[in-house]
Structure 1
Amino acid sequence: MSCSVNIKNLSYEINGRVLFENLNLDISHKEKIAIVGSNGSGKSSLLKIIAGLIKPNKGKVFLFHEEMTSLKEYKKFRNEIGYLPQDVNDFFLCPTVIEDIMFNLRAKGLSKEEVYKKACLMLEQLDILPLQNRNIFDLSGGEQKIVALAAILISEPKILLLDEPTNALDDEAQEKIINILNSINKSMIIVSHHKSFIQSLTPTIYKLNQDNLKRL
């Protein structure tokens with residue numbers, strides 16, 4: 001089986017409190033799964049570990065069958081992982097929508113004209129092209145989430161890690177994000193409290209407890 005992510009015997013604690021221990025999980029190529037659990041169970045921490053933002057206390061993480069022995073090892077896979085945090089307020093690097101979506105590709109040295117065309121196409125695909133010149137911080141929460149997704153997707157990552165992507169959004173914004181995610185054929189790990197949202201995306205759901213990650 002071709003896997004995007006493997007975690008083996010993963011444990012994590014913070015300030016002396018064990019969030020989870022000895023977790024194991026395999027995510028196959030283009031598989032979508034959801035993770036649920038109580039507040040404070042470590043769902044966000046697990047995503048951050050897989051994204052290479054924090055280190056586990058024990059265990060191993062493999063991306064595309066290659067072990068990540070340190071946070072530096074993730075550097076080669078930065079463009080392959082798209083991580084959407086629960087709160088996107090600190091996600092944005094530029095003031096306007098179009099500038100932010102263009103930022104990563106411009107940083108890679110692509111021409112402004114080429115990147116602008118790609119950014120406009122991405123905005124059009126996500127049905128937010130009229131927002132291109134708006135100040136990001138004047139947008140609604142739902143609009144900001146979709147802009148953040150656009151900034152991730154334009155780099156064409158192979159894995160999406162999404163932390164509460166519909167948190168505090170109205171029904172219309174949730175429905176738009178559901179349609180976007182259902183149109184994406186990539187490996188995906190979604191953390192969410194919203195049962196109907198999860199069920200509209202994947203039948204594969206795991207519950208995170210301190211001592212296991214159990215498939216429901």
Structure 2
Amino acid sequence: MNQEELQNLRQDYSAAILSEKTISANPIKQFDQWFNEAIEAQIPEPNAMTLATATSDGRPSARIVLLKGFDDTGFAFYTNYLSRKGKELAKNPNAAIVFHWIGLERQVRIEGTIEKLSREQSERYFHSRPKLSQISALASPQSQEITDRDELENKMSQLETEYAEKEVPKPSYWGGYVLKPRLIEFWQGGRSRLHDRIVYKKIDNKNWKKVRLAP
């Protein structure tokens with residue numbers, strides 16, 4: 001594809017509008033509505049989200065992770081604490097997540113601070129996972145350099161044998177985080193790039209201020 005063809009790639013949006021008159025006063029309830037609509041629309045992996053973190057001196061990185069719970073407290077996901085994102089979050093707990101449900105022409109952006117979930121919560125979720133997924137958490141030194149794939153496969157096979165008849169222990173370096181939001185933006189694609197953007201900003205422990213942004 002040449003540059004002109006790339007520059008001409010575009011799509012006009014017309015699936016829906018987002019109105020202050022119909023949107024919820026509570027952004028968590030609004031997210032729940034949109035999330036359920038993404039499931040009903042059979043959007044592939046509707047809980048897939050881009051997680052952006054940054055080093056202590058502000059160098060960003062981003063990757064796709066899976067949402068595993070949300071409520072008024074925040075948005076939860078699980079990972080290896082010794083991974084790149086885990087190390088960055090240990091030094092800089094500010095993060096952002098983005099959901100992109102292209103089939104509905106929607107995005108949700110969420111900014112906030114990260115805290116670890118309790119050990120009990122992490123244990124409970126870890127043991128709810130398929131056993132091979134539990135074993136892979138032990139086998140993979142996430143984000144670290146390895147010799148080749150055979151190293152992973154051999155470790156996985158060894159651990160499958162070791163825990164064939166035993167419960168897999170949750171590694172101390174694996175667990176959950178919750179992103180506690182201070183800003184949540186709902187984006188609905190619009191005709192001629194006149195998209196709808198409504199953002200909620202947290203003003204205290206319970207209340208949110210809702211405003212419209214220009215696209």
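Numbers for the structure displayed
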read-out: FRET efficiency 1/(1 + (r/R0)^6) of positions 156 and 204 (r between Cβ atoms, R0 = 25 Å, to 0.05) - structure with the largest value, from 1, 2; value: 1
read-out: For 30 (relative contact order in percent (Cα under 8 Å, 6 or more apart), calculated) the corresponding structure among 1, 2; value: 1
read-out: Entry that produces 16.6 once mean count of other Cβ atoms within 10 Å over residues 68-75 is calculated, selected from 1, 2; value: 2
read-out: Top of 1, 2 by distance in nm of label points 7 Å out along Cα→Cβ at positions 12 and 52, largest first; value: 2
read-out: Label whose coordinates, when log10 I(q)/I(0) by the Debye sum over Cα atoms at q = 0.13 Å⁻¹ is calculated, return -0.88 (choices 1, 2); value: 2
read-out: With P(r) over Cα pairs in 5 Å bins from 0, in percent, for residues 60-131 alone derived as 3, 12, 23, 26, 19, 11, 5, 1, matching label from 1, 2; value: 2
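Just so you know, all these numbers are worked out from the coordinates, no wet-lab data involved. In this text, all values refer to a predicted model and were calculated from it rather than measured experimentally. Cβ atoms are built from the backbone, for glycine too; each structure is taken alone.
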